[in-house]
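Once you scroll down, you'll see the structures, which are given as structure tokens.
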Structure P
Amino acid sequence: MTESTHTLTALVVHRLIRAAEGPSQLELRSAPNPLDDASARLMERLCRYFAERPGKGFGHFERDERSFPMPAMVRRHVIEESIDFTAFSAEMLAHLQQRVDEDKVDDGGYVLIARATVFGADCLYVALLQETLGTVIGEGLSIHDSPHLDFAGLQVAGRIDITAWQAGAERYIAFLKGRGDLAGWFKRFLGCTDVVIALKETRKLVETLTHFAETQQLEAPARDELMERAHLVLEQMHESGAALDLAAVANEVFPDAPQKLQATLQDEALDLASGFVPDKRALRPLIRFKASAEDWKLEFERSGLRSGAVQYDEANNTLVLTNVPESLKKMLLEG
């Protein structure tokens, strides 16, 4: 965890124990874990896996704090400073236990609660982690089983951007959606109302795809094909009402190296939502150029550059339009 992007300020690990029948049990740590190198590495892995995991939901706190007490807890700890991190984490765990028991969630595990500055933002992370069995080589090259936290199987995790919350941002909670309704109970634990404004998210997606195409050092025809393919894929999603799947978009739009595009779309700084239906109104910039100056406005299809209907002279910084329609020709001659 590099000091320039991540600064860990508090971390604790508790345990939620699920029995075959009956309510869950808690194993509470009496004090936060030391902020040593091991804790820093643990936090680094959580941040990395959370950032890289596709299928996130975004939102803000529910207004009903009686039914959803998380914002009140955060307020007491962060703003009022009436409870310290240990008491705060214990309250959170008791609330988590209540949600788990009410929703009859099957899995228990280790509950990691941490506060860290991430890219300049004060953030609160909560994750439910299970153990998995690995292998280590010991003295004399002996082979031993070694249980460790299963970050690769991380399904339940959330992040509250405290800085954005205090600044009145539209959305400041992110959580893993998981499969099916896996995230439903955890979203209620966070007290989160989903906020996905399809038009705004689609515009962000289009801007990201455009920037990606411009930075891949592609020849103009290949770049245009990528943009047109993106337009077709997203337009089909709009027409069918299919929810956006970033991995599927990457596979269809950039099949030669889909993991490269997927990494760009899942960049933590972008905070691009998934699961919304692309808004058709925001897709036109993928295949259309639009610009204006003091004395003119111009709009044309990207395909016009390939067909020669629109020609750009870089040396003279001029555009040449061919096949001028008769109506426009007449107006120009009369003007």
Structure Q
Amino acid sequence: MQVLVTGGCGFIGSNFIHHMLATHPDLSIVNLDKLTYAGNRRNLAEIEASESERRYHFVHGDICDQALVPELMRRFAFDAVVHFAAESHVDRSINDPFPFITTNVLGTQNLLEAARQAKIPRFVHVSTDEVYGSLGPEGLFTEDTPLAPNSPYSASKASSDLLARAYFQTYGLPVLITRCSNNYGPYQFPEKLIPLAYLKASQGQAIPVYGDGLQVRDWIYVLDHCKGVEAALLRGHAGAVYNFGGDAERTNLEIVQTILRLTGANPELISFVTDRPGHDRRYAMAFERSTRDLGWTPQQSFEQGMAQTLSWYAANGAWLDEVQSGAYRQFMDTWYATRQT
């Protein structure tokens, strides 16, 4: 099987590539990534060194490129596309929505059209629970919950979901849509809550918490999510939507308090700040369809996953330092120059 993975240098995409190449010896992957601020080629440096040009090939490019994407589809004759590439930070989308519409909507449409023209047998579109909007204190999102996005980010993802659905309904392109709850784990860019709180705690700095901190999220360990995407790729039904949740609801305040406890940091580092506009109060996912159709359930408890995540950050201080300084963006150029000499 030969698979095009978009956004494979990002947090979830790089974890997916590590998992798939480690568990599927007959699989090869082409990774198309624009290398925006959140795309870190160092996440896959070991694979670059051991699998380059054999089972793994990196292409630096934009999913919006209407010449490059069709050319890749023709050149490699992919068996499947797994589409992770997206602008994904809510605060950034509030500040400037345009990149989110460009990448998440127009980029997805470009991929779908190129896949249709190339007759790609399988297209997995990776989305988010945020497209469903906000829950009250009870109940769960199901795959049939109406879409009601509340931020420019979630609206752009809902738009891309609807495009994916339309390409299945209109053209018969074998698209599957997956929606996950909040991910955490290795390689997560430190603008997100868990790595940000870890960095602030380890440096003795104030940790900003929006509003009262009682917004609830369902947390899923990134490897569990990657295994869900793998199951959808291998066993999912074309046209279906699959939810992947972690069965681990926590308030944002609880998340920060857990990190402070596990790192031994001062609990008084919590700093409540003005809530962001349109902040959804609660997300939580039902995933019975994924269990029934795909045989998938989350394996990692929140406590185990959090301990592993913080241990990874503690053991990878150089990675964190380079991400904070921006040095990671020059890393691979230096690495390749050294390798070629």
Structure R
Amino acid sequence: MTGRQQFLYFLTLHRTGLAVTLMAAALLVFPLVENNPYTLGLTNLIAINAIVVLGLNLFIGYTGQISLGHAAFFGLGAYGSAVATVTFGLPPWPAMFLVAALVAVVALAVGIPVLRLSGHYLAMATLGLNYVVHTVLLQWDEVTGGPSGFAGIPSLSVPGAAVDDPVSLHYLLWGFAMACLLLCLNLVRSGVGRGMSALAGDETAAACLGVDTRATKVKVFVLSAVLASLAGSLYAHSSQYVSPDTFGIFASTDFVIMVVVGGMGSIWGSVFGAAFLTLMPEWVEFFNEHKDFVHGGILVLVLMFLPQGLITGLTDMIRVRLALRRRDHAAA
């Protein structure tokens, strides 16, 4: 084996670790290159959305289910941390993980009966969950602040310093996002992940191979809800204000679009989808003015022409073209 072949083999064998390392290095130096607070605010929002989308993609892309209600868990995490810290006086870090545990219990209680459904029925059930949670956040004025929102949420802190400026928030939020990325990458490459992929392909065949399909769906649903709750808590403590409109039905739809655009069953695509949909309104003003219409159009176009998602679809196209080119060279 030549030196070039050994190098290519090394890259192939360790491509995931190298990609994570390169991304981490880029994120470390990004605030040194771009320290504009507005830009850092956008990238910090991408990190929060990416955490939600990573969990949702596990549920949609790797178990073949559909959820139109993950903004409910996002909102429960945000408001749970707000109430726990402001109303009950808990420190932010313990409050965040306590709320995540409570959201896990809620997701388990909801998931056991609801995940007996499938297809459109499951989508409608999760959509109903989002509607109920959003209505509670909107109407329970004494606890949530109602339509006016909940202000005065304390920022997170580490020993000796408060995490309340865009640069420190960048490192904190992307640190969480990278930890979630590594968790999901390792999960989908494990035996559990292979069982999840089999479930997405054919539930009956997966059951015949020994996969406990019902338990797997419930576990992944709970995990995705916990990630959404953590993202909600991070959002609340970084913005120090939350309002019900952020966690409505359209937010759940946006999360699903991020999954579809990035590629169902693509962990890296989840980060891309979150970045693309978060930044898109900043590129063209028309997108911001007609956000829901444009997002729906993008979803339809991607499903029609690149059903694997932009990242997965474009990657597959490149692989096919390279394979055809190698074949032509070999024939010549």
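A value of -25500 was derived for helix-only ellipticity at 222 nm (-39500 (n - 2.57) for each DSSP H run of 4 or more, over all residues; to 500); which structure in P, Q, R was it taken from?
The read-out comes from structure R.
Given a value of 31, 61, 9, 0 for P(r) over Cα pairs in 20 Å bins from 0, in percent, calculated from one of P, Q, R, which structure does it belong to?
Label of the source structure: Q.
As an exercise: distance in nm of label points 7 Å out along Cα→Cβ at positions 24 and 272, calculated from one structure in P, Q, R, equals 3.3. Which structure is it?
P
One of P, Q, R was used to calculate distance in nm of label points 7 Å out along Cα→Cβ at positions 64 and 320, giving 2.3; which?
Going through each structure in turn, the value belongs to R.
Just so you know, all these numbers are worked out from the coordinates, no wet-lab data involved. Just so it is clear, the model here is predicted, and its values are computed rather than measured. Cβ atoms are built from the backbone, for glycine too; each structure is taken alone.
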